[in-house]
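Please treat every number below as a calculation from the coordinates, not as lab data. Quantities reported herein were computed from a predicted structural model and do not represent experimental measurements. Cβ atoms are built from the backbone, for glycine too; each structure is taken alone.
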Structure P
Amino acid sequence: MEYINPWHSAQKQLDDAARFLKLPEEIHKKLREPDKIHRAKLEIKLDSGKTATFDAFRVQYNSARGPCKGGIRFHPHETEDVVKALSAWMTWKTAVVDLPFGGGKGGVVCNPKEMSKKEIEQICRAYIRAFYKIIGSNTDIPAPDVNTSSREMAWMLDEYEKIMGQHDPAILTGKPLELGGSEGREAATGLGAVYCIREAAKHLKLDTKNLTAAIQGFGNVGKFTAKHLSELLNVKVIAISDSSGGVYSEKGIDIESAIEHKNRTKTLSGMPNTKSITNEALLELAVDILVPSALENQITAKNADKLKCKILAEAANGPTTPDADDIINKKNIFLIPDFLCNAGGVSVSYLEWVQNRSGHYLTESQVFKRLDKIMTKAFNAVLQFHIGNKIPMRLAAYVLAVKKVADAMTARGWV
């Protein structure tokens, strides 16, 4: 597959919004680049006794609307440009759902699937030692991302508090409940995507009980998207996949069984009563709802014309390239753009941050009720702007988000 730099995609999408807004040159130029890029070499001792060094990044894109917010991903193919793109998307994501945050992102070039628990813990602690001076509950608040979870956040929190000599649970989100995490955080990104899909179906006058779905990616986001599509909306999920391939069943896949099979075997392959399907073929299935929830650059100009879905719900970051957008728009596929569709995670991260700072904690049902309100309001604001201005959904989301950030920068006198 041809490599398409996500950073170039992010800049192109911003340029489209700036053109629509007639954004002053000074603001546009400032928004095209991150405010700060921090780099480090993390040195750890492997179980073999050898010493290894890993490249690490923390990008703080824009803090006009509040502290930077964004996850830390561990991936063997991580690059600075990917982290820059993700930090830009986080800036627009927090703005489109109207959270008092800016955007940031972190990454480590490593393959945790080939590392022991002890080695991963060392990476986490080394990351905090490298960047503790530039993160904080009022400056930059990390969270889990690809290949990181509440476990990694616990190690990072512990290292930060050891260095600072005091408890500060609001320093990062996505923590275990025992350390100040929020109820509902694990399900939040997938559930937020489902709330958006529900609203899209209402708009398109589709009865969700009669709809089918395919989900590419069965990590945390894909798993909970599948679960809640099935349980809340009664959508029949007929295909799911992970990095090793996927499974398909015309009769529908039992999601709880799929989760159990994946937990037990570490793969979806060989799941009883299903047929094998490739990730590429999954994207081209004749389904009502297609949910890319893996990595960026999955839908490109080469395969966009083969899509047969009615709703494309981007639960991943940057799964669709700009040159594919034109094809999708011409095919009249209803797009729920990534930084709106997958904003459920940062929305509940915001609630976790608020709970940590106030010492007042919410139940899961209270969290989900607030998440529903945040996502529904944001989705309908983008939808109405899309309809009113006769512009694509992605552009509508960008314009609303970029304007909020630009207005905050202007109010501060930065430009």
Structure Q
Amino acid sequence: MSNDPFTNAGQQLAQVGEILKLDAKILARLAKPDAVHETELEIKMDDGQNKKFKAYRSQHNMAKGPYKGGIRFHPNVSLSEVKALSMWMTWKCAVAGLPYGGGKGGIVVDPKSLSQAELERLSRAYGEWLAEFVGPWLDVPAPDVNTNGEIMAYMLDALIKTKSLKERMSVAWQATFTGKPIALGGSLGREEATGMGGFYTLENLVASRGWKKSEVSVAVQGMGNVGYWFAKLASEAGYKVVAISDSSGGVYEANGLPIDEVVAYKKATGSLSGYKNAKSLTNAKLLELPVSVLVPAALENVIGGENASKIQAKAIIEMANGPVTPEADLILADRQIFSVPDVLANAGGVTVSYFEWVQNLSGYYWEKEEVFSKLKIIMDRAYLEMSTMWEERIKDLPIEKRSLRMAVYATAVERVVAAMV
């Protein structure tokens, strides 16, 4: 099977189509985005030279509501990637019961190569370009890989400046972007949201398996915002987080890592390399540790046909987008290693983005405790619905369709199709 993201997304949809016995016309409609926008953004660099950057926005399906999805700045951003991620966002929003469809965008750039001024100019150029086809009831972007609240603020400001005074006064443009700074209408709890949603998924997984919390070991690949908050919350709740990594490698301690200490070391040195209170290991070896729960929280396609047979975890919680390939799904299912799919496990981010959108439109803001309480209700319900679908319609299917991913996707696609019809 291919490691092309959009090919993978299409294969997964085709399998769901067979399970749900979908009409061919509906399946064809779901198999491609409603619209894909692409351009080259030209900005002036600090040295006075002009430079162009390829940029994309994919809008998959809005049967249930406005397109929703992040914007990433990364050298590997591609048309295939944003199309796949926009489709997965459609399923993610449907799984969480949110009134959204899926969207995704990005710029082909290494943001580390830009000065702060260049980063701002590029962000503003993208926000200005987006102005024609985003809005609070059309498409609602958010931060993703290498983007943050500050970048959303640049984009929002650039977008608003394209509008007339009458347009500015008649539309709540602030609700166009989520993941904004608190001062611009961001929601409390957004920083922790994705990791918190994953933590609630871990709690549900452990409860459903009847495991004792003190005996559950966790390995987290990825130390960005999502991996950090997942590891921190799991550790504080009494789980043994035995391994964590960044892009250069990771550390392992069988008795559990002091997450705050590890993070402080990385902040001080810029890397986990040299941390002396644990063993060093590669990202590849981290994936193969004999733990209760493996949490890939970095990039896509890290578990594929070449290493799925080496996975020793009892279960996987996918906190990255698309970390397990379709080929790996087959191998893992055959080995009875169940993987809670990304569209459920990392839905905490888009759920709190939804809360931010609601708060912006209503002009009423919630305390962090209320945000987390509402998030838990949604994540718990989504896990229960996945488990129910698995028991009732998936567990006895042939091996190629027998996965928690198919249980989640079947739930999501069924809801989107109902809205389309």
**OP:** Kindly point out which one of P, Q the value 0.65 was derived from, the read-out being FRET efficiency 1/(1 + (r/R0)^6) of positions 208 and 272 (r between Cβ atoms, R0 = 35 Å, to 0.05).
**Re:** Q
Subject >> Entry that produces 4.7 once distance in nm of label points 7 Å out along Cα→Cβ at positions 136 and 400 is calculated, selected from P, Q >> reply: Q
Subject >> If distance in nm of label points 7 Å out along Cα→Cβ at positions 280 and 336 is computed and equals 2.8, the structure in P, Q >> reply: P
